[in-house]
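Readers should treat all values here as calculations from the given coordinates under stated rules, not as data from a laboratory. Keep in mind that this is a model prediction, so the values were computed, not measured. Cβ atoms are built from the backbone, for glycine too; each structure is taken alone.
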Structure P
Amino acid sequence: MKKILITGAAGATGKMLYRFLLTKEPESQLLTTDLVPFDESENHTILSFQDTENLHQYLQTHQPQTIYHLVGTFTNIYAIDYESNVQTTQHLLETLLKIDFKGRVLLVGSAAEYGWVKPEDNPIKENQTPQPISNYGLTKTFQSQMMHYYVRLHEMDIVMARTFNILAEKMSEKLLIGRLEKLINEYQQNQIETIVLGNLQSTRDYMPVQEVVEAYWLIMQKAEKGSTINVGSGKPIRIYDLVVQILAQNNISIAALQENKNLIKPNQWDIPEIYADTSQLEALRRK
């Protein structure tokens, strides 16, 4: 029986990927790990990827053939994001070398790696020079370079999904969608009178989480070893328009929305426009 491991499975994307794989690969055994419980999974293990001894024991015991590595953070605090995005990946790949792993690993990158892009650079192709302008984007860039290193030096079978923005419930409140969900709940419970957000004039690329996890699976099935594939809709949308759509879905009037650009921190950059060139992803769909 094929064994598939999802790390970071208790997050919003991990949960959706787990549900997707249950129906897409019903003959496989799904293994999951995270720092917290995940009640939906029958084979879940609470595991820290900083604990290399337990990590080695877990992988040696379970011997997965396919790994979706979703462990990661986006606090934009360098030490935290470096530990979660870079060190956990390095610990995973080094441990896989020790147990002579022959399967495929998916790493999840981020559009934050592209960083400072000009409007005329859009849609952004995968070969765009990384210019990260956040600690999070910097650590994800390190992770991407790590993939290339292990593919070149050790010929490991690794692929990268470079994900843009995700539409899902229960997202982190550090992300716009998660923060908006929290504010909507507070507004509906009469805890606040106005939904206040920062700059809403930027243009971004959002993709429903159901389509994101399907793209991850597709990349694992069809992408060439060492390749990086943009995962996004390829359709730019102004943040204001997206927020208005979500408010309407929750029967909230636009009058409740207030934009406050002063919420942007002095050292925080807000790129005016970024969205994905999805031609590589579309090519995989046609294979």
Structure Q
Amino acid sequence: MKFTKMHGAGNDYVYVNCFEEQVDNPRDAAIKVSNRNFGIGSDGLILIMPSEKADVRMRMFNSDGSESEMCGNGIRCVAKYAYDHGIVSRKEITAETGAGILTLQLFTDDRNRVDRVRVNMGNPRLTRAEIPMLGEPGARVVNEPLNILHTTFRITCASMGNPHCVIFVDDVANFQVEKYGPLIENHELFPRRTNVEFVQIISPTEVRQRTWERGAGETLACGTGASAVCVAGVLNGVTEKKILNHLSGGDLELEWAEDGNLYMTGPAVEVFTGEINL
């Protein structure tokens, strides 16, 4: 199987061009290629596929083999691959995902290679039914208490096509993400599990984020998570609608615009290509 290793702000995946390649069992393949000791090493596997509804289709599998609806950093790399490798020729394209069809604006360098992508992430889903979470289906979850190991966290939840639980903390660098992340990810409140963002407010326009990603553990960046953080900051009155988010692997720009859509802008980088026998 031919593959390309790419990352968006350090959130790295193995990408396969399914216009040319076939992956018969992507769940098993994701587990094998993601292994950082015995495989290629990544946060998961992303398939770039033909679509009847859009320019390309993305399927994304976590390192544990589970399939996710959407990946914000991954979709930027899909757009870069599609343009740089001649699948598309326009600088505004559409991509089909498990969270719907997204529109992406591509920015190129002096070699006409994509280096940044702006993604219209769509409207955040804010009710318990949409996230999904147990409880009153039409209610929002903003600054609600959640007790974990005798500690009370205040959570704000949203879906950006996949579920997110945002928690604001005083010192994110020293926060025990690996301790509390999996407990919240697998909490009974979340029937499909959840991604968890731990966030430190620097100013009304700047935050720092660490993410415990559903099915992958702590990752260097999470684009849908950064988008959910922008929404949570506004809902809690602690940030403005346009912020710079410092993630462990790089920075993302977020804007919850007047049209109700959330826009995310960030880098997309191709690292290397190769072949692997699965």
Structure R
Amino acid sequence: MSEDGTEGLTIIAFIGSVFSPYYAWNRKRGSNDPFNHCAINVAIYSKKKNTWAMTERSHKALFRTASEFVVGSSNLEWSQGELCIDLDEFASPIPTKIRGRVRLIPDATFDTQFSLHPGDEHFWWPIAPIASVEVTMSNPAMSWSGHGYLDSNWGEAPLENTFRGWNWSRARKDAGAAITYDTVARDGLNRSLALEFEDSGHLNDFTHPGLVPLPGTLWRVPRLAPCDTGKTPLVRRSFEDTPFYTRSQVLTHISGMEVSAVHESLSLDRFRQRWVQLLLPFRMPRVWW
């Protein structure tokens, strides 16, 4: 997010794209090769308009080393303590170029990784919960700086087989960030995390404030945000409103402090519905090289 809160950017690099309809269809046919389902997802939220890209590619478009990750013409490289991302993608559903560079400079990095389910099928690693970001895009044209976040998720099974959904939020604080992660598991073994990351490098648990319903979206995806008792969270902006996923900017209260948070709700019950799977290729096209 930019310092003034008016511009935002999300980038997700996938091997085994968890929301890919092509990957789901191939698994049903007995093909379970994650390297044939790679993508760089880019979502740009500007004052003028939002821009989205997520083109899926095969293993032929993938190259990676310990410090570099390349899919197609876009690449991410970890060098000298920062992550540099060069984007070269096509937006959808109207094909327009997305080109530019994003630099993420961590204020602090963390080694602690968390299991999201007692079966240890899925893990989450908040690598750099507190970071500075510099964005320079030629198309769409924009240049801004602000604050950001870097994490990683990985697992041994399709998300929808383990979870019914989850709610996640990251709130920026004066000297760090507060993150909550609340999973709803199919076997009832839910997990709730409430973590405070300090820019000094310390990680602390804090008392989870509890989850409060947010107003309904166009697609009626249930979404719950952390908020102190007696307070009401306010949705300042809805970035994504899809049949199974929402991303929002929320003003809430955590540990007695008013904070601005980026919030997401995921409904995997919705995602696995056939009508949703048939809609996905319009937002997630695939090329075979």
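Things to note:
- Read-out helix-only ellipticity at 222 nm (-39500 (n - 2.57) for each DSSP H run of 4 or more, over all residues; to 500), computed value -11500, structure in P, Q, R: P
- Distance in nm of label points 7 Å out along Cα→Cβ at positions 6 and 62 - highest-scoring structure of P, Q, R: R
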